[in-house]
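Multiple structures are listed underneath, in structure tokens.
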Structure 1
Amino acid sequence: MEKNLTTSKKGNLYLIPTLLGDSAPEMVLPAGTIRILQSLDILIVEQVRTARRLLSKIQIPRKIDDIQFFELNKHTLASEIRSFLKPAIEGKSIGLLSEAGTPCVADPGAVVVELAHQTGIKVIPLTGPSSIILALMGSGFNGQSFAFHGYLPIQANEREHAIKSLEKITISTSQTQLFIETPFRNMQLFEALVKHCRPDTMLCIAANLSMPDEFIRSQTIESWRKSQPQIHKIPTVFLIWSQQKRL
């Protein structure tokens, strides 16, 4: 008989999506997600300041100073991460809170989830906003076959090669290709796309998703060459797609 690694003595690890920007929580997060976040005393976060701001917005029923925070970011030592799960092993549930959007997707949280599975801690992903999925939904592109590539190279020649490679994939397979950029480099990526892609390749730009000034537009590269989006320093998802072979 297969052994059940999860015991009732251990707490759960909740994967908690958060806001994509400065919006009202009740407009973006499901009530159930908010209730669970309000109930947790231990959170793994990228930045404590951002997490405290969200907790203040959802009006947790106790002092924020009573919450125990563990920071998980590029400065966190690998040896520290296992200790983050010690409270769950001892029976207390923990929340893994993304800096923006969904944990573990373009987010450093996957290593915590991997350790939770290894330790027999139940992992419970909660519903909430994902800029990648929202962009795909709003693009009109192929939603049955798609790939997310994170950040493209910064160096111009490497970025050109990456763009042409992704365009070649979507032309041959009709698979939607998604990627992102650090917001202050958005326009450099946009300019590279309109320079190196074919005129008939479709490009969707999805910016400030879930915000009042949300912007989503899908059109050909040829059309984009006639108009520049105002996306400097604005969180943006880029998608390219070829219409030649929709699945």
Structure 2
Amino acid sequence: MSDSSRTVLLLTLAHFSHHVLTALLTPLLPFIRDDLGLSYTQVGVVLAAFNLSYGFGQIPAGRLADRIGARIVLTAGIAGVGAAGLLLGFSSGYALILASLVVMGILGGGYHPAASPLITSAVEPGRRGRALGLHVIGGSVSYFAAPLLGAAAAAALGWRGTFLAFSVPVILLGILIHRACLRASLGGPAAAGPADGGRRDRLSPGAILELSAFILMVTGMGAALASAASFLTLYIVDVL
């Protein structure tokens, strides 16, 4: 297997593992709520702690990847999420759970801005579309797998044991990918300065307005769907 194929395969597996671990929170909410005696408001704060930090964490992650290298940011986005999952599994109270989820969100937010440039660097132009598509599939499948795997594991290990069991492989995978990127000389810091000699194109006011409207629309739709999906497990347990 070539280095590029190995890198894509590892990143696809990392994408799957990353999202399985971060998506465990929703199916495990009934276990966490019952264990700590949380109200619906407190559950909402738990969800917001991760989702907000995960979303806003991606804003500076791309810039950071350019400055220090996508390899380091990607490692934090995988192994760091696993470490935060361990902390979550050892959490003994509500405040520590919130802190663990904020750390998981901030570190996890660096995965996507770093993974795509690594794939485009590792794969020749004629195969990039297929490689990126395979990588996306790895993340998408995880959303179907997480509820099944999480519920089965929680029934046997409890919610804390589930986070611990799923976090260790993610940490090891992050270390493995870091070593693979080092071996293939991928993900180093970007060259300083833009490639066009310093000229930077600026968006027109109309383009900025259209982009802002699109971002607000997508954010609103995503928030509505995520809110409904996140509380679905509690609704099924409490009502159905």
Structure 3
Amino acid sequence: MTNLSGIHLVTLGGKEVIFTKEQLIEAIEDSTNGKVKTPIGVLSLETPVRRNQLRRIPFDQIKDICGIARAHGIALHLDGARLFIDAAFSGKEIREYTSLFDTVYLSLYKSFNAVSGAIMAGDAALIDGLHNERRMFGGGLPSSWEQVAVANYFFDGYEKRYQKAKELFRELTKQLQNKKLFEIESLQHGSNVFKMTPLRKIDPDKFEAHLAKNGIKFPHWNAQDACYYIKMNDSLVFHRMDKVVQIFAKG
């Protein structure tokens, strides 16, 4: 970003899911009270946070941070690439998030199965003309209808389908634990990433190969934590959980 646009980026919060209000206020004061004023132009938030196992920023904290930014005349951008996943676990409506921000980014492939593509939403006065910046960064496609068509197909009914998938995942979790195969735990402020710990001895390489052979894409074994960190998604609605459990049991 610095090389391409000359924009100076400052990160807050270190490895935490979100920075504190105090850290934000300190950054604002530092930007305006130094020898040379370098006021903050835009504050960008991502939720759920990709680099932190897709943990969510609690909605009340988002509101507080946005309120502080507004009070200091700072524009707000939401990196909502996986926003529909966040909302599925927070219980909030999409509009409750988007109403807090000036611009919102939404991926078309991270939830809606397009090969690529994204939507940048905001007031027309701001969005009009941004196609020039898109072209400058090589984003001008001769045609994008294929991505939009696929995403639109999976967008219809997505929220209801995802809630059904959550119900099925709870059923899957219960069956795996009752059969003493795996324990599955939610993460603090988690979304669709879960900690999955074997309740029996397994060979991770053989187990993963067995699942792949049966059409189940699985992450690699986390040796440090002696578990898997798995993701659930709405593809569960197309499968019977008892059949999935049978595959896991034979691995």
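A value of -28000 was computed for helix-only ellipticity at 222 nm (-39500 (n - 2.57) for each DSSP H run of 4 or more, over all residues; to 500); which of 1, 2, 3 is the source structure?
Numbers: 1: -9500; 2: -28000; 3: -12000.
Only one of 1, 2, 3 returns -28000 for helix-only ellipticity at 222 nm (-39500 (n - 2.57) for each DSSP H run of 4 or more, over all residues; to 500), namely 2.
Structures 1, 2, 3 were shown, and relative contact order in percent (Cα under 8 Å, 6 or more apart) at 14 was computed from 3.
Read the figures in this text as sums done on the coordinates, not as results from a lab. None of these values were measured; they are calculated from a predicted model.
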